[in-house]
Structure I
Amino acid sequence: MRPLALLLLLCACSSLATDERDRLASYQRNAGLFFDGGKFNQAMIQIERGLELDPADYKLNSMKGGILLLASGDAHGTDHKKLDEATALLEQQFNTRSPARHEPHLLLNYARALQKQGLRHLGEAVRLEGQATRATPDEVGAMKDKAKADREQATALLVTADGLLAELVQRGELLRLAHNHRLQIALQRGDDPAFLTESTAYLKQAEEAQKVTKKRIEGTKNVDFENEQFAVLRQLRDEELQVRNLVAEFHYSRRQFKEALVQLDRVLQADPRRFVDYYNRGRVLLELGEPDRAKSDFRRFLADPSIPTSSEKAAFAMKAIDR
């Protein structure tokens with residue numbers, strides 16, 4: 001199947017006239033510029049025009065799959081049309097080559113699509129298992145069987161996604177993003193050692209990416225480029241803090257409170273305005289037998305005016321302060 005698909009792809013390209021190849025190259029270039037700039041509507045216009053010339057174009061179809069994936073709904077939602085379309089298109093492109101010959105963004109986006117599909121099946125399994133506890137005896141068997149099938153499908157999809165990301169790691173490409181998704185998959189599969197390994201690898205790559213971005217900021221006199229890089233730096237920092245929160249919660253749930261505290265200290269050092277993390281650190285400090293420090297954090301958490309006093313977290317924090 002793959003050699004035939006590749007042959008068809010080569011035939012489609014070679015059948016274009018010189019002016020058509022030039023136009024196709026222009027559409028590819030413009031689509032890439034719009035895509036990299038986050039202007040996905042404009043990118044899609046260029047993609048569709050290019051696909052009119054060559055419906056099998058690898059680069060354009062790969063970008064289209066990535067855009068559809070970005071536009072797809074939540075994995076636990078009910079509208080999966082764009083996700084299914086993105087997955088099918090990315091799979092189609094994946095099947096034209098061996099994994100080692102794919103562009104890194106194709107591997108990343110296909111892995112992300114499969115990961116999202118895996119979460120979709122995992123969510124369906126959880127839903128069915130919940131329904132089974134309230135179902136009649138005649139319905140329970142079928143629900144449990146369906147839930148088991150969904151869990152097996154979720155595992156298969158997540159394993160395949162992880163394999164694609166492992167290919168990127170082996171090639172040394174898109175390492176920060178690859179490690180980020182691998183740590184998520186490890187957590188979703190309940191593989192604790194892999195989660196710790198991937199989170200450590202991710203944090204190393206995140207630190208390096210921020211260093212590179214800071215150097216770009218320091219080395220430019222172009223105001224527009226400087227502002228653009230500041231936006232990149234903010235995104236990198238937000239992404240890092242999200243992962244550190246995930247790692248902190250991982251350790252907290254396993255009663256590894258000292259390890260959780262290390263991550264939350266880093267989060268609040270980087271961004272003291274993250275009020276919810278004062279709550280999270282307060283919980284950890286209580287478990288570590290430091291009630292005074294915990295109360296201080298809970299007070300800072302409650303100072304956030306956006307927190308409703310009726311929330312469970314607010315009630316917990318106020319109760320801890322009153323002790």
Structure II
Amino acid sequence: MTKIDIVKSSEAYLEFYKALTSGDTGFPEVPEVIARDIIEYIWKKTYVRQLFPWITMDSDIVKWYVESGTVEVYSPASEGLEVEESKILFGTPVELVAKEIRAWTSITDVASEEAKIDVIARSVMHLGRKFAECEERNALTGNGSGSDAYNLFTGLSRLTSSDGAKIVDLEKRSLTIDDISNALSYFEERGYADSLVCLLNPFTASYLRKDLSDKGLDTLSSRVISSGELPTIYGVKIVETSYMPRRDYSQSDPTQVSDVVICNPSLAAVGGDRRRIIIERDRDVKKGLTIIVASERFAWRILRPDAVYIIKNVLSQ
């Protein structure tokens with residue numbers, strides 16, 4: 001993914017470094033450029049923000065309305081008979097509740113003039129990367145327990161059939177193009193087949209590449225070989241991410257498996273953030289370091305479990 005353009009932010013980075021390391025008690029709030037670059041880095045590093053609806057939250061709690069009904073078509077039984085009115089209906093709104101996550105790093109007080117810009121640039125990169133990882137893991141694999149920063153919300157792969165998601169267990173079998181086709185049929189039957197996305201571990205994807213090649217699908221397999229990336233298959237965008245983790249199949253069977261999530265992002269879930277990065281500082285005088293603590297607030301909510309198709313225990317050896 002594209003890197004942040006340091007040149008356009010260099011002057012602000014230098015000023016921010018000097019403000020951080022000075023003894024000025026009137027430490028300024030985080031400059032707009034710094035917050036912008038951290039948020040931009042998060043956007044570039046998270047598939048979740050790029051693929052799913054993502055809103056700017058004006059407060060920590062925002063209501064999101066989900067359609068529950070649509071316009072109907074009628075055929076009058078006789079001439080002059082009034083047609084019954086119909087309209088788009090919305091169900092009980094769901095609440096997006098933003099929760100805070102924090103990350104910290106430190107910078108040296110004795111960096112050379114030339115290195116000061118790079119020190120802040122690297123801090124922006126590392127803070128943005130950790131925030132991106134936290135959001136991605138919450139959205140894909142979080143258990144919603146609130147036990148730590150990575151389990152604040154329920155992730156897509158945690159849905160069950162009782163929630164309304166479609167669950168298929170491959171029991172250590174490798175993923176094939178036929179599995180993608182079966183998922184597509186599921187979504188087509190429900191009218192959800194627009195802009196589908198398949199999220200899978202890179203090791204899981206390796207078996208799908210092999211299946212394409214073994215079946216002699218020349219056009220697809222040649223694109224895979226030339227680019228190293230899986231293309232869109234049957235209109236389903238294939239996204240490889242290490243945040244769909246591998247695990248042992250069971251306590252007694254160390255065969256590595258993973259889960260695959262196929263969904264309609266526009267229906268499955270929604271995320272949001274406050275678009276505010278707060279930065280605080282502290283001093284470690286003994287080590288000559290300035291500690292930077294950054295925090296953001298974001299939210300994630302699954303909307304329609306039936307718009308999620310989970311293939312469990314897929315071979316990822």
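We did not get these values from a lab; they are worked out from the coordinates using the rules stated. Remember, predicted model here, so these are calculated numbers, not experimental data. Cβ atoms are built from the backbone, for glycine too; each structure is taken alone.
A few points about this structure:
- Value 4.6, calculated as mean projected area of the Cα convex hull in nm², for residues 177-248 alone, assigned to which of I, II: I
- Origin of the derived value 0.20 (FRET efficiency 1/(1 + (r/R0)^6) of positions 41 and 297 (r between Cβ atoms, R0 = 35 Å, to 0.05); candidates I, II): I
- Ranking I, II by distance in nm of label points 7 Å out along Cα→Cβ at positions 145 and 169, the structure that comes out highest: I
- When relative contact order in percent (Cα under 8 Å, 6 or more apart) is computed for each of I, II, the one that comes out at 25 is II.
- Identity of the structure behind 5, 16, 18, 13, 8, 8, 7, 7, 7, 5, 3, 3, 0 (criterion: P(r) over Cα pairs in 5 Å bins from 0, in percent, for residues 89-128 alone, calculated), options I, II: II
- At a computed 16.5 (mean count of other Cβ atoms within 10 Å over residues 97-104), which of I, II: II
- Among I, II, structure where helix-only ellipticity at 222 nm (-39500 (n - 2.57) for each DSSP H run of 4 or more, over all residues; to 500) as derived comes to -10000: II
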